[in-house]
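Each reported figure results from applying straightforward, stated rules to the coordinates on display, with no laboratory input. Small disclaimer: the values here were computed from a predicted structure and weren't measured. Cβ atoms are built from the backbone, for glycine too; each structure is taken alone.
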Structure 1
């Protein structure tokens with residue numbers, strides 16, 4: 001039995017302590033059939049909506065219940081805010097061995113930032129235990145499998161979506177300031193970070209912020225590091241992270257951008273023309289679902305965003321389906337995984353109906369050459385840009401500490417950018433905050 005301790009990196013100390021040594025028995029895990037209730041744990045409605053709209057034979061009963069044949073599907077949805085989803089999931093997983101059959105977790109969803117916290121324990125089943133083979137998943141993007149592969153090389157989850165990032169720019173501003181809104185031409189102005197910062201000066205002279213906030217570019221830099229956040233229990237700040245600090249401070253001091261937190265009201269003002277923001281960075285889900293594209297008067301509503309690669313490839317987010325050790329619905333869990341992440345026809349439906357980018361290379365390459373277009377992007381087909389980004393993502397420096405380190409670093413550096421702390425003081429704030437979360441680390 002693996003002795004990895006899920007609790008080592010839990011946000012809640014009490015739960016962390018309880019999990020020490022509580023991994024389920026057996027490296028291959030246990031999975032049986034015959035369950036009457038399929039319990040799915042997630043943090044929002046996204047996966048539920050995909051199942052409801054696309055999984056063959058799913059019948060919706062009410063907001064939290066459905067049916068697949070004779071099996072009742074129960075959706076246990078706990079929002080992410082204040083770590084509530086993970087805290088709830090952790091406590092339920094602790095009781096999985098003793099839970100009544102109808103209460104056992106069958107499927108739970110995870111995100112990239114904390115994936116290793118779960119896949120490197122026995123609470124997640126290897127997909128091979130369900131009978132899923134490498135050949136079944138051969139068309140998926142490699143990075144989506146790397147994220148949910150444990151330290152022994154065992155695949156522990158699957159995803160229906162890919163989340164490669166791109167740079168979304170205001171077409172009207174591009175035409176006004178750069179003289180063109182053609183993606184290939186705009187790319188020339190942002191093809192490196194030095195050119196990006198140079199173009200920020202051009203935008204400022206014309207009365208526009210390059211990005212809404214320095215936080216918009218953070219993930220692009222942090223996805224392109226050459227070392228892990230933690231090496232031999234020591235916190236390491238990569239040179240590319242330091243470059244983000246330097247480049248961001250230059251832009252802040254020059255008045256070319258602000259320091260708003262992501263998702264804040266101020267950060268969102270650039271979704272509208274009066275916000276006077278040139279660009280944002282993100283994957284398909286950001287522009288389709290999080291940038292007010294359904295709000296009359298927004299840039300997205302008017303189809304005035306464009307899409308180009310930007311300085312570096314990156315990814316942001318994604319949702320992975322994990323089978324819980326001890327599930328009594330193994331055949332159904334297997335079918336859900338295969339239908340939702342390996343059925344090319346079904347996945348094309350998701351692209352067309354939900355404007356998502358899916359985890360199937362041949363399907364995405366074919367649709368990149370098709371007449372598919374995005375209204376939000378002014379009739380542009382962005383799939384070739386997304387697909388190229390997905391193929392170049394390198395996750396060799398992913399670590400189990402990424403979520404905590406990334407969050408605390410951004411929070412600490414905001415103090416520096418805002419003039420509330422010197423750089424050294426901000427670093428000290430960062431180190432102390434990370435050590436509070438992970439007492440085993442040094443710096």
Structure 2
């Protein structure tokens with residue numbers, strides 16, 4: 001672990017830029033993101049989501065999904081993310097309708113030192129109907145990507161996914177009412193076989209977003225499916241990349257918030273498997289503006305997937321010297337600790353935690369304390385009553401790091417308190433209200 005964080009510190013000089021982000025769930029807090037395709041390239045995770053925006057008159061269909069471009073994000077540790085900016089936009093694709101705002105779920109794959117970015121778009125009027133799938137090519141995972149002059153012949157649909165099998169053969173999958181697949185030629189730009197309707201999947205309900213991965217000789221086809229009213233994530237297995245597939249179960253249940261869609265990708269990174277998906281965290285009243293999440297994924301001994309329960313804490317390790325967003329908690333008391341937006345009109349500012357009953361608490365796991373030891377804690381808070389927070393580690397010693405008094409006032413402030421040295425290592429933090437009061441916390445940080 002110490003070696004890991006030495007590498008992390010070296011990387012800080014790169015990731016700490018104007019496009020630097022840090023988040024738990026959702027991963028990206030500067031824009032709406034959906035349909036995540038996560039990939040591991042050169043020891044980093046690259047995230048290729050679609051980019052939801054709010055439709056306005058003349059720019060998309062009001063009240064519906066609206067996407068005009070794609071960004072790519074990267075992370076060395078699943079906690080710190082860099083936005084590399086726009087890599088493809090609808091007005092740069094020669095054959096696409098630049099007024100459609102339908103740049104839906106994409107994917108990216110590396111082959112022979114080139115990076116191939118696959119995405120759907122609506123064709124221009126007069127050139128056909130519906131969606132086609134395009135390829136843009138780059139020398140680096142963050143671009144620049146150059147779109148081809150024409151889409152892939154033979155594909156009419158959305159949500160492309162590309163996988164390269166152990167023998168080097170590339171396969172492409174997509175959705176068009178059902179799920180389809182075909183082999184790709186070595187140039188990664190043309191089909192090498194006729195499309196195949198994949199079976200066997202549920203006959204009823206919308207199916208989309210195919211994403212295939214292989215583990216221990218088993219091919220897992222994952223996909224969103226409307227079994228009732230909204231999508232849940234399911235999977236089927238096969239011993240062949242083109243099936244037939246056998247239904248195997250549910251990866252993630254329908255969203256508790258009621259978000260109509262979900263979309264997934266699965267990767268292995270540093271010997272752990274992860275599920276990337278989306279929800280409506282930053283837009284709870286309009287589920288056409290979504291946000292990407294990630295949680296750990298585990299397998300049973302027979303190769304079946306354990307159901308993933310969504311979390312706010314997400315994945316990755318938080319450095320104690322960075323802002324710790326305790327509203328992305330690992331656990332909390334049943335009463336007296338609530339989470340709400342700091343400003344409902346400016347939701348990208350994130351959330352706050354309110355403590356309003358004696359002994360109410362929140363626990364935030366996996367915080368890294370390194371060397372030299374931290375000597376103080378800073379809490380961004382406000383309180384209409386004044387109050388005291390106890391901050392301690394949740395270990396056998398249960399050591400109290402600090403008692404921080406939050407003064408009475410209506411404005412946010414940063415309160416700093418000296419603490420005893422905290423031994424290095426990864427620790428779980430507990431923040432608890434001492435006695436009565438109403439205290440709101442944005443974040444805390446050690447230094």
Which of 1, 2 yields 1.00 [Rg/Rh (Cα atoms, Kirkwood Rh), calculated]: 2
If distance in nm of label points 7 Å out along Cα→Cβ at positions 97 and 417 is computed and equals 4.6, the structure in 1, 2: 1
Comparison of 1, 2 - label where distance in nm of label points 7 Å out along Cα→Cβ at positions 289 and 321 is highest: 2
At a computed 1.05 (Cα Rg over 2.2 N^0.38 Å, for residues 137-400 alone), which of 1, 2: 1
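One of 1, 2 was used to calculate distance in nm of label points 7 Å out along Cα→Cβ at positions 57 and 393, giving 3.1; which? Intermediate results must be reported in sequence, preceding the final value.
Details: 1: 3.1; 2: 6.0.
The read-out was computed on structure 1.
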For -10500 (helix-only ellipticity at 222 nm (-39500 (n - 2.57) for each DSSP H run of 4 or more, over all residues; to 500), calculated) the corresponding structure among 1, 2: 1
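Which structure, out of 1, 2, was distance in nm of label points 7 Å out along Cα→Cβ at positions 265 and 425 calculated from, if the result is 3.6?
On the way: 1: 2.8; 2: 3.6.
Among 1, 2, the structure yielding 3.6 for distance in nm of label points 7 Å out along Cα→Cβ at positions 265 and 425 is 2.
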When relative contact order in percent (Cα under 8 Å, 6 or more apart) is computed for each of 1, 2, the largest belongs to: 1
